[in-house]
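Asks: Okay, got some structures for you below.
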Structure 1
Amino acid sequence: MKLEELLEAVKDENLSLVLIEKYRDEMIHLHSAMQIEMADLEKAEALFFLANADPEASDISIKRKWRGSEKGQRQIEVNRYLKALAKEIDSLKSRVYRLI
């Protein structure tokens, strides 16, 4: 399932314990994959900083250029998705405990 589909599916308050656990597991696997992607993006950001190092440019200006790049935009997205997934996983864990 895609992230958007998972987030929509878990909104259903009448999910069975089996489905809640299934969605939780899928979200955990997705979270792990996105953590790996984030590591790649952070490495790319470090290389971007090295490539754009200039005594005339501040770190902030280089960061702005990075954030405006395609990979920088993806890093922003992945970072927010990771935060949302962590909250949803916690919520699903709570729902499991309520149903047990």
Structure 2
Amino acid sequence: MNLRESIIRMLKQLQVDTQVLHQQGAGYYSCTPMVRRYNKLLGQARTLFAPDDGLISTFEDAAENDPKDPSEKMKVVQAIRLESGQLITLLESTRDDDKAQGAAT
């Protein structure tokens, strides 16, 4: 199975999961599982890029804290949604580059 495609699918599912939790209300859930999953997927995505690639270096691991205040939880979830969406876009755009390079060789 293609690692890039698996990461993209898992990030999209993470976005769905965060949306469901968001709709349930910020006071009722822990942010920790979402943060850990995002960090693991980001770590796997980094393996697909050269160490000197500038775009992947713009992504940082999310802090693994679990605020008690619902508004702070909302900020954590929003950051994960934003960053995972951007990571999906990067992975999808480089997928097209990989296909073009494969066709050229």
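Each value in this text was obtained by applying a stated rule to the coordinates, not by laboratory testing. All figures in this text were calculated on a predicted structure; none of them were measured in a lab. Cβ atoms are built from the backbone, for glycine too; each structure is taken alone.
Asks: From 1, 2, which structure was Rg/Rh (Cα atoms, Kirkwood Rh) = 1.04 calculated on?
Replies: Details: 1: 1.17; 2: 1.04.
It must be structure 2, since only it matches.
Asks: Next question, about the same structure. Of structures 1, 2, which gives 0.65 when FRET efficiency 1/(1 + (r/R0)^6) of positions 3 and 59 (r between Cβ atoms, R0 = 35 Å, to 0.05) is computed from the coordinates?
Replies: Values: 1: 0.65; 2: 1.00.
It must be structure 1, since only it matches.
Asks: By the measure FRET efficiency 1/(1 + (r/R0)^6) of positions 51 and 75 (r between Cβ atoms, R0 = 30 Å, to 0.05), tell me the structure among 1, 2 with the highest figure. Please report the intermediate quantities before stating the final value.
Replies: Numbers: 1: 1.00; 2: 0.45.
That would be structure 1.
Asks: Related question: If helix-only ellipticity at 222 nm (-39500 (n - 2.57) for each DSSP H run of 4 or more, over all residues; to 500) comes out at -24000 when worked out from the coordinates, which of 1, 2 was used?
Replies: Details: 1: -28500; 2: -24000.
The value was obtained from structure 2.
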